[in-house]
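**Q** Take a look at the structures listed below.
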Structure P
């Protein structure tokens, strides 16, 4: 499971309704927002229907802003239709086919994502930081034969295409093709470095979009058809795909736009990565359903953020805590850039209390949290805007049943007791792709509902607010990206010099946690292979956030009575070495 703590901040203009002592804190007082229905009706629509409806309603409204260039909703819908038609008529993409999407935040990402859905296919969004070995597993597991990617990824994808690779069709985009030229919005190197030379047989995005293709008939997919398969690594070390329907994706998009009170007047940032559900749903899909303008940033640039916030009059800023800290420390930061911001939302790690206090005291912003994961297409819980709690996951959103159970017996626990958080609702994944054994571990039935075990420990108070306590499973949270030790260990075992390895976490001031490897070398490698050698090798095998930042060598790893590596003992020993721990 993936733990994804989401933070939200709303302008103080709405806080006058929050009493000093929140009445919702009292047992028997319902904290649900007044006037908001508890159930959402999205069953008769798909994401394809939702985008088409917005384009018909607001054709001239700016949909995307990208380094000075704009694209309105009519233009976005036309681009989606064009690419979908080419995918179907030229490249043979059919209903239910999986299409891999590996793009940085850009108009290309938004168009590709929704074109895949318009083609009645299934999107497989992946982290552009993944290396060939990681991508090879995802392609083999998903069966994807078509990929749409940025041309900066040629090196990672080239071995996976051609006569010996699983990819039959690759469309490569150069981000600068859709960007403006306003010098106020400097571009990252990935855009200015020049167009990459594409391997033989690959297709340039520009040429694909210039092709004539017969109009497609109406989409045949329904709400219960597969829409998206994002991958999440697991404790077994192999990434697995979460099967999400159109209903699940549209549900959390619409739930967020209602609970955040998003309208077509809002301007929303897309600075969090769109391949991850936290950015995908709040920054892209909820915004598109509401008809907002989306401000895209391809690579993080803290000095550009204040300029964009001010110039575009941003009202909804989706940002991880580290991003907020970065921007507050930028030489370009001017408090006036926050004048229009009414909601600040992000994910992945807890906001430092000092920063939350500064946001409230200096800028009139109130810190709010929520809870969600890849398996739930982002939120299952959100704090109500009128009655938020600090360090709190919030209350279950529309149509969502959340409970606290004993992790061993699954018996429901009383208010105040700590147990595993389990959830049921429309946003829960249909199952793990081709992993019945994972489904058996993740789900159980109760009261006619199918509950997902989150793997997170928490408690619920008498008013219905949920609080996180700990993790039930091993997982390292690297600035919001989830690194699973077993996956990293499996990769390290492929190194010819490594006999044994154990992954633990260490604190990191910027990212929250970092990866550390405790390694046992083979006898012939001792004294010859260094920590830097292993780190350099791992950079070619793993996404950057999974690569160990620290290496220590041991003669042997400690074992439990059942001869398993005692990772808990190593983790506790690491914590004991920290300053202030004796």
Structure Q
């Protein structure tokens, strides 16, 4: 899934982006019609039929919109997996593109009242705006009729997704009840071994290693931080125990049951001082804030980086490892345990995070002629059969049958035709809108455990050895952002601008540690003038509401 920050596909298991929608079938009423008594459809709900919708009995077509500038949905039915779904489940998904301007596209669709049947988007303010305006269909009446979501996500996750009116409007993607994710440190194996495989445990070790790389390999980037230097935020974990990058991106740090300023935080300041030092000494890319994702991918895949830190370095790392090792058995990539500042407990260092709620969500709008049919499809899609199909293709090629836990029984072709398998999986990554983390990850690891070491998936190996063990549960910090048109939302936009500017200036412009601090001091002063305390108070209240929900 190509998302840049992947700071989920990544990640992800590695990583990822996805969605669905369905429509048009007889047997249920239009979502815009008032609900009748006795079917729990008051306040904008829809009248329900007593019988469950049978997927595949008749054609179902719905429009789908991915609310991201970067997202373009592939053609439905051209790959093996969606072709099978189209032919056997009679489902056709019609894409609606953001045209690279998602915010404007959504506003236009709302004003024109021409919403797509399904929208795939981030949780939070945009979803709540649509919900408050009565444009979304609640799912509560569907949960027992179509049981996959309820079974696999669990009640606590669904409760966290409920809106202020108590109803569920969001279908989660890559939700989980166990750690997942790929954040961490990717290391060029050939360079590492040629330099004597030195210790890479502490921040000091890393710094010394990067200097060695610069001296011995002038055509290699010692440390690659990815697009917009996102890997820098991952590295904040090295400077404090139990400190995932989440606190950086939410621009707030928990302290004594309150969220306080990121700009004044000693750990964040130390991170920027270290990164600025690396920049000044040309140990990281000098265009790290402006380079394109394609440039990062090219460097990693071709082996032109010594260390790559990202929220999902395994995505490019897996491709690079495959290509480099095919040319030279000594080449490729490994991962190392996340580095830490000397004196810290390495087992309390968490470069990434995971949330029960997963990544993003799908919502069904009241423009859908048959929202129940669409939900039935999404529920099937997130269940075992749907996940097996969209991840590994239709039955009979890379898997044949299932075991007692509905995990796929992978065929010999799964390990012998890795090129074809990987091409198939790459072709469906942008259709994975309703990812079921536990099912997919457990299916992979169960199979991998039966293989000899040389045949195990590179990515799954490092996930089980390092990345899944070093992700922090940040479920309590979800949904803290205010609506964009609220007072707090307007403040948040100002704080984001201050954050982005200070972050870049501290790294690229500061000539010393003292100048980094001066830049952050000014950012703190500017943020306070812009209403930062009011925003922090709002986020603290939402955070504590989450804590209360999770403790119920």
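We did not get these values from a lab; they are worked out from the coordinates using the rules stated. Note that the structure is a prediction, hence the values are computed from the model and not measured. Cβ atoms are built from the backbone, for glycine too; each structure is taken alone.
**Q** For the read-out Kirkwood radius over Cα pairs in Å, for residues 297-432 alone, a value of 17.0 was computed from one structure; give its label from P, Q. Please list the in-between numbers first.
**A** On the way: P: 17.0; Q: 18.7.
Answer by label: P.
**Q** Of the structures labelled P, Q, which one yields 1.8 when distance in nm of label points 7 Å out along Cα→Cβ at positions 169 and 209 is computed from its coordinates? Walk me through the intermediate numbers first.
**A** Values: P: 1.8; Q: 4.7.
Here the read-out was taken from P.
**Q** Now, a different point. With helix-only ellipticity at 222 nm (-39500 (n - 2.57) for each DSSP H run of 4 or more, over all residues; to 500) derived from the coordinates and found to be -7000, which of P, Q does the value describe? Could you put the intermediate results ahead of the total?
**A** On the way: P: -7000; Q: -12000.
Matching structure: P.
**Q** Given structures P, Q, which gives the highest value for distance in nm of label points 7 Å out along Cα→Cβ at positions 417 and 449? Write down the numbers at each step before the final one.
**A** On the way: P: 1.8; Q: 2.8.
When distance in nm of label points 7 Å out along Cα→Cβ at positions 417 and 449 is computed for each of P, Q, structure Q gives the biggest number.
**Q** Of the structures labelled P, Q, one was used to calculate semi-axes √(5λ) of the Cα gyration tensor in Å, giving 39, 30, 19. Name it. Present the calculation step by step, with values, prior to reporting the outcome.
**A** Numbers: P: 34, 32, 25; Q: 39, 30, 19.
Going label by label, the one that fits is Q.
**Q** Here relative contact order in percent (Cα under 8 Å, 6 or more apart) was calculated and came to 24; which of the structures P, Q was it taken from?
**A** Values: P: 16; Q: 24.
Of the structures listed, the value fits Q.
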